[in-house]
Structure I
Amino acid sequence: MGENEMVQQEDYEVWELTRSLIRIDSSDPGAYEGAIGEWIFHWLQEVICTLGGDIRGRLELERRQVLPGRFNIRAHIPAAEGAEELPGLVYICHMDTVMLGEGWDPDTPALGAAVKGGRIYGRGACDMKSGLACALKAFEAMVRRCGEMGCLPKRSFSFIGTVDEEDFMRGVEQAIRDQWVRREDWILDTEPTDGQIQAAHKGRTWFEVAVQGITAHASNPWKGADAIAAMAEIIGSLRRAIESCPSHKDLGRSTITFGQIEGGYRPYVVPDSCRVWIDMRLVPPVDTLRARQMVEEAIREAEAQVPGVKGSYLVTGDRPYVERDENSLLLRKLKETADRVTGKETQVGAFNGYTDTAVIAGLLQGHNCMSYGPGSLELAHKPNESVPLEDIGRVRRVLTDMAEEALWG
């Protein structure tokens with residue numbers, strides 16, 4: 001088989017692997033990761049047993065329960081004994097997707113993995129089952145290399161599949177506690193990055209704000225204290241505060257979303273309670289401490305505007321922003337590889353969402369944590385989510401070449 005035919009065959013294999021993963025419902029909330037985790041675990045078992053050769057007994061495969069019925073998976077190629085102590089290479093991918101949702105076209109159903117117009121459609125197509133397939137195929141290629149050479153590489157290599165990324169990210173937190181990743185490791189996730197390497201992340205801080213008022217009949221509102229009116233003051237104040245925050249050269253502007261609100265009883269009753277859940281995406285220099293100050297100031301202003309109410313808040317999520325490290329060795333090596341494989345300059349940008357690698361960078365203060373994967377974040381979580389076949393092939397080649405160079409070069 002010639003080189004071009006081999007590339008076509010490998011691309012076909014990663015496309016079919018992507019489709020197999022899409023067909024397994026791993027929605028969160030929903031089916032969760034039980035079925036897909038079992039499928040991936042057995043796929044990795046087969047790879048190690050059939051391709052590992054004489055050293056397959058030295059390759060590691062394990063799973064750890066994070067939540068009932070929900071397991072992280074780790075496949076690991078250790079470095080050769082006596083090799084220089086080098087940072088390990090880690091490809092980390094979440095196995096869950098958001099809910100299947102409504103609005104899918106009949107010819108591209110959520111779990112159909114249909115191919116149409118050079119794209120694969122389905123829930124998780126770009127977020128992130130195509131990236132998951134690319135990472136798995138890169139790991140398979142390195143196991144094959146170990147088996148053919150009959151020895152271990154100079155640098156360790158791990159594939160990690162995590163749970164719960166689309167919710168509270170408890171999977172990656174458990175992987176950190178299990179020491180599957182270390183501060184010095186080179187850690188790459190395969191989220192959809194529009195062809196870029198994305199090496200910075202906005203922070204993500206969540207608040208739950210509550211206002212307690214005094215109920216009364218709506219015909220005598222002065223006898224009560226309107227909790228919803230006070231919450232409206234808080235919302236307006238926070239919007240103005242975020243809009244006044246400075247922009248960042250890589251990460252853009254801080255944003256705020258009031259994702260959920262509840263309060264009141266009937267239109268003719270002064271509401272005595274209101275609660276809102278807030279998502280802030282923060283960029284330097286604005287951090288969670290400054291965000292807390294904004295919320296406290298907004299509550300004080302609302303209490304002054306609507307006498308009789310009392311506000312309070314909880315921080316329900318605190319993920320620090322991650323700035324690009326221009327001296328990152330992973331960034332340099334990954335960009336060199338992507339430039340060579342694609343034959344063009346690879347752009348380095350920032351990821352608007354929050355990922356497993358951002359959690360690792362934030363908690364461990366790692367400087368070699370970033371994202372590179374097929375597809376576009378703009379299509380993630382939407383009906384008719386899709387990913388170009390060409391993107392999947394490109395990322396598979398980059399991830400495989402990156403691992404080849406890091407382990408054997």
Structure II
Amino acid sequence: MVPKDLNSVLDIGDEVDPELAGMNSKQINNIWHAVKNLYKTGNHPQISFCLRRRGQIVLNRSLGHAQGNGPSDALNVEKKLAKNTTPICLFSASKVITAMLVHILNEEGLLNLLDPISQFIPEYAKHGKHQTTIFHLLSHRGGIPRIDGKFEPELLFNKKEVLQQLYATKPISASGSKLAYHAITAGYILGEVLERASGKSLQDLMDEKISKPMDMRHFNYGLAPEFRDEVALNYSTGFHAKLGADQYLKHLLGADLNTAVRITNDSRFMDTISPAANIYTSAEEVCRFFEMLLNGGKYQDKQIMSPESVFRATLPISGNIFDHSILVPMRYSLGPILGNNPIGLYGPMTSEAFGHIGFTNIFCWADPQRDISVSLLTTGKSVLGTHLPALANVLYQISNQCPTIKRTNRRALFGSNL
């Protein structure tokens with residue numbers, strides 16, 4: 001249920017005067033008006049949104065309820081207002097963060113992007129997978145977009161069992177030969193490589209390399225018990241006919257919409273580590289992460305990763321190529337999904353943008369042409385619905401209201417020594 005007075009469900013964090021970011025109030029208002037219209041469609045019980053330009057936070061707001069105002073919730077269920085600090089699961093947007101941990105270990109010499117997976121995980125070499133490299137998995141060309149045989153979604157609660165099944169999985173194509181989005185599979189293998197290469201748990205590695213140096217409150221795989229009273233729950237919304245959206249999601253994720261939502265609200269999902277799917281954080285924190293990438297790997301006075309690593313991680317590896325999982329042409333780098341011209345995932349004329357989307361209307365990205373980092377986190381899980389025109393308008397307004405700047409050269413952005 002959408003309240004008549006949106007101010008009653010609005011929470012605003014720290015924001016600066018738009019002029020400090022080279023914008024004006026009208027531009028900011030146009031973007032925020034589009035976000036409000038997306039909320040008014042009723043498809044998202046909570047929307048959290050953060051926008052930085054020139055490193056300055058110009059919008060940092062949440063609308064709606066974190067819990068208790070979903071379409072299936074009874075009227076007498078307690079409604080918990082969302083805050084701009086509410087932890088939300090990033091789902092597939094977690095992939096780009098895991099990928100950056102890989103790039104960090106690469107610059108530290110603990111692994112090489114061209115190393116075969118079997119160098120770290122000998123058990124992975126079965127069925128011809130001995131030729132699969134880290135590069136292949138980062139670029140969705142590893143040949144294992146799905147797990148062999150019948151996949152029970154509850155398997156996601158057991159990381160060890162998932163890994164055993166992936167070791168035994170036969171690839172659907174030779175490594176490097178076919179582009180097919182690896183929704184969850186590559187994340188588990190890359191996570192295991194990270195743990196074996198570093199000798200640390202993935203959560204400890206995240207804390208050491210990213211979360212603590214960047215002063216994150218909660219930015220990690222799963223969600224610690226002390227934050228679970230705050231967490232935003234996910235809700236099935238929109239249209240999801242079994243022969244439409246549900247069939248597509250089963251092809252992509254191995255589960256229909258309602259099953260996927262049920263699993264992600266389960267405390268066991270918050271207990272486990274799913275490197276491609278369950279980082280929990282706030283809109284501002286993930287926006288902060290992309291601002292760090294936009295700034296050549298630097299956060300305040302700390303160099304989180306080198307400019308060379310950011311450049312390498314966001315460099316296009318191909319043009320638009322048909323993705324055999326998503327079933328549309330896609331443009332990838334080694335971790336992020338890239339924008340496009342004239343229309344891309346992040347709005348019009350966003351060929352320099354890099355980021356990721358998450359299940360289903362989660363968008364996180366940075367755009368060097370506009371000097372912006374953006375996060376749009378939503379809790380309504382709908383593939384098809386009345387929200388789509390409003391969502392498209394949000395992306396359009398961000399691209400349209402944030403003017404491009406002269407600094408468009410990637411080498412100038414990510415370091416003069418490149």
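Matching task: 1.1 is the computed value of distance in nm of label points 7 Å out along Cα→Cβ at positions 92 and 332. Pick the structure from I, II. Matching structure: II.
When FRET efficiency 1/(1 + (r/R0)^6) of positions 68 and 268 (r between Cβ atoms, R0 = 25 Å, to 0.05) is calculated, the result is 0.05; to which of the structures I, II does this value belong? All intermediate terms of the calculation are to be shown ahead of the outcome.
Working: I: 0.05; II: 0.70.
Checking each candidate, the match is I.
Tell me which structure, out of I, II, gives 1.05 once Rg/Rh (Cα atoms, Kirkwood Rh) is calculated. Write out the running numbers ahead of the final one.
Values: I: 1.05; II: 0.94.
Traced to structure I.
If you rank structures I, II by FRET efficiency 1/(1 + (r/R0)^6) of positions 292 and 340 (r between Cβ atoms, R0 = 30 Å, to 0.05), which sits at the top with the largest value?
When FRET efficiency 1/(1 + (r/R0)^6) of positions 292 and 340 (r between Cβ atoms, R0 = 30 Å, to 0.05) is calculated for I, II, structure II comes out on top.
Matching task: -11500 is the computed value of helix-only ellipticity at 222 nm (-39500 (n - 2.57) for each DSSP H run of 4 or more, over all residues; to 500). Pick the structure from I, II. The correct label is I.
Where a number appears in this text, it was derived from the coordinates with a stated rule and is not lab data. Because the structure is a prediction, the values reported are computed rather than measured. Cβ atoms are built from the backbone, for glycine too; each structure is taken alone.
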